[in-house]
Structure I
Amino acid sequence: MSGTLRFGYVETAHGQIHYRAAGLGEALTRAVVLLHWTPGSSAQYDAILHEFARQGYRAFAPDLPGYGSSAGGAREFLVEDFAAVMLEATQMFAPLPYTLVGGHLSAEIAAQMAVSAPSRIAQLVIDGSPTWSREFRLKLLKDIKPTAPVPVEDGSHLVKWWQHILWEMRMWQPDFTLDARGGEQAMRVLLNDLQGRFEFAGLRAIAEFEMADCLPRLTVPTLALTAATDPLRDQHDTVLGLVPDGVGHEFPGNHPVHDPARAAEYVKIISEFIAEHPKHRD
């Protein structure tokens, strides 16, 4: 079935990269690659992969280095390093050119991929893009930088880490609730942290990358997404001012990427953009 998830690995110069895919059983040419937000893994996109497949796409979601089931050793990675590994990996499992989607840190990675290899990217979707100053980024990271838990006999270190995860979820989703859906999200983060041995890949990347310098260099059709409650909503107008001929969309209320029940709403906006922008700009 087109919506059945499949899993695989590809070998890169950095190590193995794990990915999820849907829609592989059909003779389809439209392809979309989704880079997960951090912290997290490609599991974030399970419902969205199913929906893309239902609409006739081949859809792929890799785990970034240091996350999920992909190779670790990415603690000191810059955005350019993540982008290079993802370009190498996607060339082995995704038909070219493909639509590329990334959110928050992975929006920066996706934008860098589109600048580095524009011929491989048919359309770019950046979902929440940090264009903060370096000073602000360093202050933010100082405030939120986590410390790996040290195991103790009674297991209380796991309780403290769970509390940190809930704090982090509420920082990025102000109305986060530990209901069935919220619990599933938080558990994905916990499982990823355990899998990744608390590597915290991406912190240096966030500190060093200048998204405001990258965006004006884009030459592929670009859609900038946000949501009313997204903490990066205040960056949206700045992003649209920096992206040449960029198109914007704001989801009402909470962000649908966090709610499997709203997968069709998320995919609809991206599909419409793809249909309206089938080619690179001259």
Structure II
Amino acid sequence: MAIISFWNNRNEETGKSSAVAAISTFLGINHNYKILVLSTKYNDYFYQDCYWKDNKNENVINAKTMVGIGEGMVGLSRAILSNKVSPEIITNYTKIVLNDNRLEILYDNNIMKEQYETHKTVFNDIVKTANKFYDLVFVDIDSDLDEKTKKQLIETSNIVIGCVPQKPRTIKSYLKEKKENKILENKLLITLLCKYDIESKFNKKVVSKFLKEKNPLILPYNTAFMDACNEGKVADYFIKYMKVSKKDKNAYFMSCVSEDVEQIIYALQNLQLRI
């Protein structure tokens, strides 16, 4: 149905991957979408640590144990390069976080650089093929990717989430990129302020005026959520705090994730009306 890419224009830590994990997990729990998250990072353990700490599946709802994640990505890449893939078999190479295909992850770790260089050439083909089977394909675009691959992924995307920290220099660079990058001209670009600090001088209101955007998304920094990202408990975190009291210290974070998801769904609905 739609491809949503999370992207940042500078090679710096923005909290992009944690934003992908938060929004995709919340969506998977609360909405009836088939979701695939594709990480384009080389030998990165972030998503494993989010859901399968130390390769254990105790905290994952109905996790399947097909093949190793690295083997899964490499296997899928080989299938595509051999023209032996169909949309419905992509799930054979993923790991399931939530049952009924509501959230699956495709990433690699512990592979050779040569393997990564080969399979990154088919990232865009994976995304296009997956879009025929999944309702939503979330792409975590690594800032270290070569410009050609990043360009292909952005061009294929229906929505681009621009992940920005509350740093004046980075915000200025992001604004310049928005104005000058031809690839972004015809894309629905939504700004997301990651690891948001409500006490910062560069709050949502200030950044909105600077970017000339009415309502950018925000994802606050939350210690309990970040701990969950390191302990394989992201799904457990959202299940635990889904109906949290307004007085709980996690309430603000959860309300922001909920609002972000609603804005993304609204954008998706508007896209469908244009088709």
query: Hey, Rg and Dmax of the Cα atoms in Å, for residues 32-167 alone derived from one of I, II reads 14.3, 46; which structure?
result: II
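Determine which structure produced the value 2.8 for distance in nm of label points 7 Å out along Cα→Cβ at positions 104 and 152, calculated from the coordinates; the candidates are I, II. Working shown, then result.
Working: I: 2.8; II: 2.1.
The read-out was computed on structure I.
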task: Of the structures I, II, report the one carrying the highest value of distance in nm of label points 7 Å out along Cα→Cβ at positions 136 and 264.
output: I
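For which of I, II does distance in nm of label points 7 Å out along Cα→Cβ at positions 80 and 144, calculated from the coordinates, equal 2.5? Intermediate results must be reported in sequence, preceding the final value.
On the way: I: 2.5; II: 2.0.
Structure of origin is I.
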query: Thinking only about relative contact order in percent (Cα under 8 Å, 6 or more apart), which of I, II has the largest value?
result: II
task: Looking at distance in nm of label points 7 Å out along Cα→Cβ at positions 112 and 216, point out which structure of I, II has the largest value.
output: II
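Any read-out appearing in this document is the output of simple, stated calculations on the displayed coordinates, not a laboratory observation. Since this is a predicted model, take the numbers as computed values, not measurements. Cβ atoms are built from the backbone, for glycine too; each structure is taken alone.
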